[in-house]
Structure I
Amino acid sequence: MALAILLLGLVTAIEAKAGPEDWGREWPHTDFSRHSVDYNEIFSGGPPKDGIPAIDRPQFVPVGETRNLAPREPVISVRIGSEARAFPLRILIWHEIVNDTVGGTPIAVTWCPLCNSSVAFDRRVGGRTLSFGTTGKLRNSDLVMYDRETESWWQQFSGECIVGTLLGAQLNLLPDRVESVERFRMRFPGGQILVPPDPEGRAYGRNPYTGYDRAEHPFLYRGPTPHEVAPLARLVVIGDEAWSLEMVKKRRRIEAGDLVITWEPGQSSPLDTAKIDEGHDVGNVVVQRRIGRRLEDVVHDLSFAFAFHAFHPNAPIHTE
């Protein structure tokens with residue numbers, strides 16, 4: 001990982017002053033006159049446009065036919081109606097975006113490894129269905145996506161359009177869970193799991209960010225960090241409020257108003273060891289809201305603390 005940081009750091013230094021006048025050739029259809037953020041906050045992460053290729057024609061197998069995933073391996077699971085699908089992080093670590101349709105709803109399932117943000121979106125905006133790819137750019141070390149229909153740029157962490165024709169549009173966030181394969185299998189024995197588009201095309205199952213969990217500083221991040229927790233501490237993020245994963249892990253169950261946050265062991269970190277299935281146990285978090293006598297899943301994220309602080313600098317982080 002040290003070599004990767006050095007090389008990408010050099011790229012960042014070279015392109016630190018890059019802006020719309022430099023991006024025009026690669027992005028001729030993006031309206032750079034429309035933007036809600038300072039262009040100095042956006043810089044190259046190394047790869048070019050679509051250098052990290054989104055998956056546009058996802059293929060799935062029944063969960064009962066999965067043979068190459070260890071029980072503790074992490075997946076992002078989405079259920080809409082009667083349809084449930086799981087998206088292994090061993091695949092998303094190489095692709096970051098999957099454009100799919102679940103339960104009749106066009107969705108994008110996304111994961112930014114650098115800030116550990118996993119977010120599912122409804123791809124419909126203003127009466128049209130969008131498809132998303134990677135710009136190769138970062139803001140606050142978070143993936144900047146683009147839609148292929150207008151080539152507007154979107155912040156993955158929030159689902160907000162920050163550059164281009166659709167400036168200010170907001171994607172609808174969908175409830176998802178980051179959980180182990182085994183937990184998904186138990187919850188949805190008839191569910192489906194994403195398979196790699198080209199099994200030999202990437203080192204699926206390997207972590208290119210070996211040791212990131214143990215790093216003292218974020219990868220390609222230049223902003224302030226929170227004082228309550230370490231920059232790379234995991235947080236349970238619900239809107240503009242967050243709880244440290246260590247506190248949730250210690251208590252096992254937290255009730256805050258109508259929110260219920262629970263933790264159980266049995267999920268490998270994808271950003272620890274070289275092999276994803278050998279990562280240390282970060283456990284399984286479930287966030288739900290009481291509605292009458294039932295509990296329903298709530299939109300939440302499990303991001304690193306520095307990313308939450310960057311996008312919500314004045315928001316509380318509960319640690320005890």
Structure II
Amino acid sequence: MQVRRSLAAVLAVGSILLATACAGSDLSSDASSDPSSDGDSSSPASADQGAVRIASQSFPEAALVAAMYDELLTDAGYDTDVKLVDTRDVYMATFPDSVDVIPEYVGGIVNFLNAQANGAKAEPFTAGDGQELADQGKSLLDDAGMTLLDQSAATDTNAFFVTKDYSDSEGVTKLSDLTGKSVVLAAAPDCEGRLDCEAGLTDEYGIDISKLLPLGYASDQTYQSVIKDEAQLGETSTTDGSLEGQGLVLLEDDKLIQPAQNLVPAVSTEFLDAHPDVADTLNALMAALTTEKLTELNGQVSIDRAKPEDVAHQFLEDEGLLS
């Protein structure tokens with residue numbers, strides 16, 4: 001949902017989809033700068049726009065998008081400071097005092113703020129699309145001092161998987177097929193009590209979660225736990241391109257407990273007022289991303305083992321987003 005020392009260091013640990021590890025989290029370490037910078041003082045990136053502090057969750061897709069933010073804002077002349085942490089709770093505890101820009105998912109951030117304001121059991125926002133969700137959560141966003149920029153067409157929701165063997169033997173292809181069954185769930189540390197995770201599986205689907213293993217979101221530990229039958233159900237995302245090769249299959253969310261999760265830059269309103277150009281820079285990225293492109297980029301990291309910074313850089317170059 002480890003400490004960020006560098007985008008490369010975090011995503012070099014583990015295998016396939018390195019994601020949320022069960023380690024202590026803080027915002028004390030950082031990494032910054034454009035990996036492709038050649039130090040040319042005549043380039044636009046040499047213009048001193050000041051510092052920008054980027055925080056993100058550490059699972060691979062969020063870290064990949066954070067790498068795009070990092071390079072784009074460095075290219076625009078900002079001195080970037082990037083931190084990855086396990087869960088949204090960590091960076092939101094210091095927002096906006098120590099965080100300016102966050103790669104977010106509209107349903108995730110709106111419902112996080114809703115739970116903060118109204119309690120963990122608050123009725124979640126489940127509007128049909130991302131803009132409706134943002135509109136419903138506007139007062140919560142305003143109270144948090146947060147502005148959402150343009151939403152991307154790219155969307156990625158939480159999802160749950162089982163082994164193909166389990167799916168075939170138990171006749172399980174959608175989450176409602178698990179109703180009344182007892183399963184161990186391997187998931188992100190913040191899954192417990194969330195209506196789009198453990199609580200939704202229990203309350204909406206009637207699944208008996210006998211144990212929750214906090215092994216990480218789309219992490220190698222989560223995959224291996226399900227493959228070894230230590231857990232029967234694991235948490236990942238709908239853009240996870242590594243499942244088939246591991247003998248794993250996604251289950252359909254047929255009761256639609258997942259809200260729309262369009263990618264969106266979440267920016268400190270105060271920071272945005274002082275740096276309005278950030279909107280143009282990040283909105284251009286949102287316009288370039290699609291779900292299909294995002295899935296392909298994730299696959300380059302998780303299957304082809306490309307470095308996230310290299311994948312990010314190539315995409316930005318291909319899309320003409322760098323100066």
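Which one of I, II has semi-axes √(5λ) of the Cα gyration tensor in Å, for residues 81-184 alone, as calculated from the coordinates, equal to 22, 17, 10? Before the final figure, lay out the partial values.
On the way: I: 22, 17, 10; II: 32, 17, 15.
Only one of I, II returns 22, 17, 10 for semi-axes √(5λ) of the Cα gyration tensor in Å, for residues 81-184 alone, namely I.
One of I, II was used to calculate P(r) over Cα pairs in 20 Å bins from 0, in percent, giving 34, 58, 8, 0; which?
Working: I: 33, 61, 6; II: 34, 58, 8, 0.
That value comes from structure II.
For mean count of other Cβ atoms within 10 Å over residues 137-144, find whichever of I, II sits highest and give me its label. Let's see the in-between values first.
Working: I: 24.0; II: 16.0.
Greatest value across I, II: structure I.
With helix-only ellipticity at 222 nm (-39500 (n - 2.57) for each DSSP H run of 4 or more, over all residues; to 500) derived from the coordinates and found to be -3500, which of I, II does the value describe?
Working: I: -3500; II: -10000.
Derived from I, not from the others.
In terms of FRET efficiency 1/(1 + (r/R0)^6) of positions 201 and 225 (r between Cβ atoms, R0 = 41 Å, to 0.05), which of structures I, II is highest?
Once FRET efficiency 1/(1 + (r/R0)^6) of positions 201 and 225 (r between Cβ atoms, R0 = 41 Å, to 0.05) is tallied for I, II, the winner is II.
Here distance in nm of label points 7 Å out along Cα→Cβ at positions 97 and 129 has been calculated and equals 1.6, so which of I, II was it run on? Intermediate values should be presented prior to the final figure.
Details: I: 1.6; II: 3.9.
Structure I accounts for this read-out.
Out of I, II, which one gives 2.0 for distance in nm of label points 7 Å out along Cα→Cβ at positions 161 and 289 as computed from the coordinates?
On the way: I: 2.6; II: 2.0.
Derived from II, not from the others.
Just so you know, all these numbers are worked out from the coordinates, no wet-lab data involved. Since this is a predicted model, take the numbers as computed values, not measurements. Cβ atoms are built from the backbone, for glycine too; each structure is taken alone.
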